[in-house]
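Take a look at the structures below.
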Structure 1
Amino acid sequence: MVIKQFAYLVALAREKHFARAAKACNVSQPTLSGAIRQLEEELGVPLVERGHRFTGLTAEGETILAHAKRILAEVDTMAQSIGDVRQGLKGRLRIGAIPTALPLVAQITGPFSERFPAVTLAVLSMTSTAIQDAIDNFDIDVGITYLDNEPLERVISKPLYAETYVLLTRADSALASRETIGWQEAATLNLCLLTPDMQNRRILDGIFRSVGKAPHPVMETNSIFNLCSHAAVPGWVSIVPSQLPRFFGIPAGLKALRLVDPAASRSVGLIMADRQPQAPLARSLFALSTPLDAGD
């Protein structure tokens, strides 16, 4: 039983296709298929549902997959630790970030890359639920997500900034002469919001409930930038994190009103798995990161 066999199994589960998995591992398809068959023989159980094409893993295969991910993560941590002692940090750091935090990620990755130039970075846009799952399954090393709205499990966290909210409206609308708007009034407007699977939407729904309102959006999207563009539709408005227009500017023809009564905010920060030993790349990012300038 060798580490490569586990890597091939993980790739197959991820790609759900033998040829794509082989390409991802830089080996031929017969090599990958043979290695997995050998792993099945060594373990004495079938791992893959057999057919003309890949249809999934067996129950035993799913069990082995979970162990394989953990073993590969431990091997990677070991390699990082050895490299840190000999040559300094190197490798690949995978970061999953909620879409609303993406405008600020460069404040973290920039200083980290300057300090550790041999480390390559991958930043993925993910929902908060997907980030928790990816941390648990060793698919990412660090998450940037909400810390205080929904329970986080088996992680270490570090706050970065407080997310606040504004309403985007057309500059020629009746609202444009104002600087603020209350949540109760906002609930009565033609709102564009993120989809319910996004935690930002669940946060906003919770704020509306706190003032006795339930919004009925005219448009839902999983793209934060889509919210900005749809605020330009006559009669429509969008609610976005205030950090978005502060960093990228308010789109032409729009105006941002601060949402008040209440002046709501949510904490956003780093998370990594609460495991020992800690992965050097994730640990180093935590150590180097400081509270972000969110524009407040």
Structure 2
Amino acid sequence: MKLKKFGERIPQSLFFLIALSALSALALITIFIFIEGVPLIAKVGFFNFIFGMKWAPSLGQYGIFPMIVGTVLVTVGAVIIGVPIALCCSIFLAEFAPRQLSMLVRPAIQLLAGIPSVVYGFWGLIFIVPAIRNYLGGPGLSILAGSIILAIMILPTVISISEVSILALPPLLKEGAFALGATHWQTIRSVLLPAAKSGILASIILGIGRAVGETMAVIMVLGNAVALPSSILDPARTLTTNIGIEMGYASGEHQQALFATGIVLLVIIMILNASAQYAIRRK
């Protein structure tokens, strides 16, 4: 009996060590980023770093507020464009699509998640940017272009989780609504969507996290101007693109400032993921 229990503990301990190694990697990355970035924040001042309006490393000025605004605007634009499309698609797949069609559409949606981000950026640079420049004005490289690209990139996440949340609901909810005389659309709008709102909210939050963390595609279509944008047709720079553009040649305090920017990003992503987990647990 003791030998059997010992044999059962071996795979258990092995799996625990593997899980611990993943957490250890996360901890090491977090510690490294904080060690490199906190001294710069302490030197410049938290308020000056977060709310500073000028980013000029050669002059010792490290204000990331324009990039925070750019990140927020591009992400909000992606949510406004992408979430309604994703919700409509998830409702269609869960409630209306024939089985043969859904078997074709679901893999196509999942394929969107596997396309490299640089391909999205190149496509946006060739098609989206010229269209904005020709029909709406401005340079084309803009917040709107970045929002459209990110909206497409968050579709797989929002669609998949929202569809699963709707399909996971008890069949009695739909049957009860039909028994009371509700139409199919009334059942979806008034019963299924409110019941699945926690899962849908979690999918939106995870989609936002995906949009906030994207770099390469946004670099190619956003214009990367370090200034407060006055409209969605103006170029901007996000926190991730700032790191991606400048990390290759940064050194000294400049490099520390980029690590400090990474701290801000890490905190934002942690808050978003915690919010998604809380929404899922509520469900």
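Taking mean count of other Cβ atoms within 10 Å over residues 202-209 for each of 1, 2, which is largest? Present the calculation step by step, with values, prior to reporting the outcome.
Numbers: 1: 17.5; 2: 24.6.
Largest calculated value belongs to 2.
From which structure (1, 2) was Cα extents along the principal axes in Å, for residues 42-121 alone calculated, if the value obtained is 61, 23, 19?
Working: 1: 48, 37, 20; 2: 61, 23, 19.
Comparing all candidates, it corresponds to 2.
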Entry that produces 14.6 once mean count of other Cβ atoms within 10 Å over residues 26-33 is calculated, selected from 1, 2: 1
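For the read-out mean count of other Cβ atoms within 10 Å over residues 10-17, a value of 17.9 was computed from one structure; give its label from 1, 2. Could you put the intermediate results ahead of the total?
On the way: 1: 17.9; 2: 9.8.
Source structure: 1.
Thinking of 1, 2, which structure, once helix-only ellipticity at 222 nm (-39500 (n - 2.57) for each DSSP H run of 4 or more, over all residues; to 500) is computed, gives back -24000? Please list the in-between numbers first.
Numbers: 1: -12000; 2: -24000.
Of the options listed, only 2 reproduces it.
Which of 1, 2 yields 5.1 for distance in nm of label points 7 Å out along Cα→Cβ at positions 34 and 266, as computed?
Derived from the structure labelled 1.
Please compute relative contact order in percent (Cα under 8 Å, 6 or more apart) for structures 1, 2 and give me the label with the greatest value. Walk me through the numbers before you get to the answer.
Details: 1: 21; 2: 27.
Between 1, 2, the highest calculated value is found for 2.
Quick note: the coordinates plus some simple rules give every number you see, no bench work behind them. As the structure is a prediction and not an experimental result, all values here were calculated from the model. Cβ atoms are built from the backbone, for glycine too; each structure is taken alone.
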